[in-house]
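Next up, some structures in structure tokens.
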Structure P
Amino acid sequence: MTPDKLKKYKAFFADHIARFNTDDPFIAANLKLKEVHTQKVCDETDYLTDALDLPETDRLIASAIALFHDISRFEQFYNHRTFADAKTFPHSIRSADILTETGILADLPADQQQIIDTAVRCHGQKSLPADLDERTLLFCRLIRDADKIDIYRVVLKNYREYHDCPEGFVMDIPEPHSHHASPHVIRAVLDKQPTDYASLRTVTDVKLLQLGWIFDLNFSASLARLHSRGQITELLSLLPDDPELKPVHNLITNHLKTHLPT
């Protein structure tokens, strides 16, 4: 991987997403959000590779993964008007397939092609395959953390807008305006286990799922990034005042105390 190759990939990405330009304001606005998210994930990837002091080749590989990780989201929303994988297709797998179909990575060594394919293909999975080699695992962990870091920015913005205008808030769950917490979601967070998005029913369930992501972060720099921005504390503050959620508050607070760099 070289800087010139990454420059070529950025031009390819820009050309690819331009295919989905539209006069439909709803589609255009959502595609712009995804374009901004991609750039932010690239920025967070740069932050993490700096924090880990990775060599230049690894930084460039990680940047390519960040650039391409959500490339299928544009056709997904353009064609289906939703980012819901359950209603369309698994976006992580489709993103990797686009790279294969276009042959954009063909000028890379085979091992680097494989790393990028695997990291893109697996970034949205509930958990990573157990048989990944350490080098591939590093890049999978990088994109998963960088993606989560920016998703916190996105969801907190959404929750602020929800507070201002609940009737205008759109969330693809059965009870989007309920603040009840489902017992199985509380249990999963307390057990530090992932939850299937398809099992979520309420906006509080979604917030709990997102809070539980901190147990799936792979690098102390990722947790420090979120904490420095006050994003975990803000998300905690958005939970309803429910005694059943007190253990979640305690668990998250203690995790921050014990896992943040000193």
Structure Q
Amino acid sequence: LVKTAGGDTVEEVTVRGPGSLKVAQAGNPERYSFGVGRALMNWNTRDTLSKGLDWAKAYDAGQAKWNPRYAEFLGLGNGTVPVSVHTQIYQVVLMTLTMQVKELGLRSFIDHGTFDGYKTAPIAAALGVPVMNGPRQFWFDRSNARIMGNAAGWSLAEGLILGYNTDSPVVPQEELPLQAAMGVRFGAGTNETALKGMTAYASQALLMEDIAGRLIEGLDADMVCWTGDPVDPRSSVLKVWIRGEKVYDTSTDKRRF
């Protein structure tokens, strides 16, 4: 995890390393070879995660030698590092929830969760799994013959932590507020809950709520001054502070987006 400004060295901008483990399920992993399907993908994912977690447990107990291949699993095993999972479509998201969270006990959260993935919302909410939805924000639900907002579908589950992402650079990261705005436009909560989805809820998903994400005493003073509501696409950024230091000001700097 890094700050995008407010430092001149890697050490100064790094918030936590490793920030998260990225797991890609469905779509991208199936591209590397002809005939590779979800059965092999699921087996390989479970096998790799299980071996890494077993090593981390043994290493912590002094029963295994150092293995750089599985070094990052130490944070996964003790729950201090989350797993960000490229996952979408009902069956794939269901496998994310059952395999990674229910079976292996990982602190995973859903990246994308698009198409009909929102139909797993009650399960995700029950397991405490956050959803960072996007960049697709609507889906034709054939079972109900209606256009369904993806974020709206997720938001129907009581207690679900819902945020947004752009899959940058697929969609520019600067368009994160637009993703939130379209989530609200298609029925997901209010502008206030959408703003929390880009700040406090995203911080919860990344297990860094004790570092940033809210304007309260003790957290990093990361603030943005807008011309209006951040969830309104007509608004733009005027000033930015990172850890209390002003790093951007349109009165002296060129507007970037």
Structure R
Amino acid sequence: MSVPLILSNSFPHLLFWQVGRIMEKSDRGGAAMLKAIIFDAYGTLLCTGTGSVDAAGEILAKNGRQDISPSGFYARWKQLHQRHMDSGGPFLTEEAIYHLDLRALYKEYGIEGEPDQDVEIMLGILGCRRPYPEAKAVLEALEKRVPLYIGSITDTAPLQQDLRRGGLPMKKLFTSESLRCYKPAPRFYTEILRQLGLRPQEALFVGDSLTNDVAGPQAAGIPACWVNRKEEHPGDFVPRYTVSDLTGLLPIAESLLGGESL
């Protein structure tokens, strides 16, 4: 049985490698060589910053509702967005869900406006995200040894724009739009494996969400690496690995690829 591994960038690279080798040996009984790393995009590779809250503030200002906190308004927006994704109805793209969200918010907050026009303010920030500082170098090191993929909740076009702008190498993108489902639905992960022709233990899922990027893939048998940039407590979640940023992924990948240096 493997033990969750917590890595901090304050440790020397040699210690990373040694811990990784211990992990590799303990798992060797049924382990398979790593054949794919699947990354979440937003909050993992790409920084969302304050763009969504800023867009919410612009929408409120346009409608003369400066009495409403933009951060509180956006927090409620995220709740409704998740509810609409989890509704179990016919699949809707994220763009379509944003329209549903803002209509519901205008009704809830008593805002007299045109939600289907104003939502363009929020949609306008999509495709404008920047990579985290270490992302490009880490991905370029990893891609020399293992195929890299994305599995992310997003429509495909804005993600393509963000990756192109950031110069981030990816072999293939799996989005909620292309898979026609949202995390953490089991099919999101099993369909990626099916299309890649991989067994769960041959992949590693990397992301910042304990629900979507740890519990979801691990329920499908895929080991997960939690990117804990905010130094949060995992609660009842048990990621296989934990790193403070993407540089911590390098020694993990080394150990899973047989210990050869990246």
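What follows draws every value from the coordinates through simple rules; no lab data is involved. None of the values given here were measured: they were computed from a predicted structure. Cβ atoms are built from the backbone, for glycine too; each structure is taken alone.
For the structures shown (P, Q, R), mean count of other Cβ atoms within 10 Å over residues 138-145 is largest in P. One of P, Q, R was used to compute helix-only ellipticity at 222 nm (-39500 (n - 2.57) for each DSSP H run of 4 or more, over all residues; to 500), and the answer was -13000. Which one was it? Considering all the candidates, the number was obtained from R. Taking relative contact order in percent (Cα under 8 Å, 6 or more apart) as the criterion, the largest value within structures P, Q, R is that of R.
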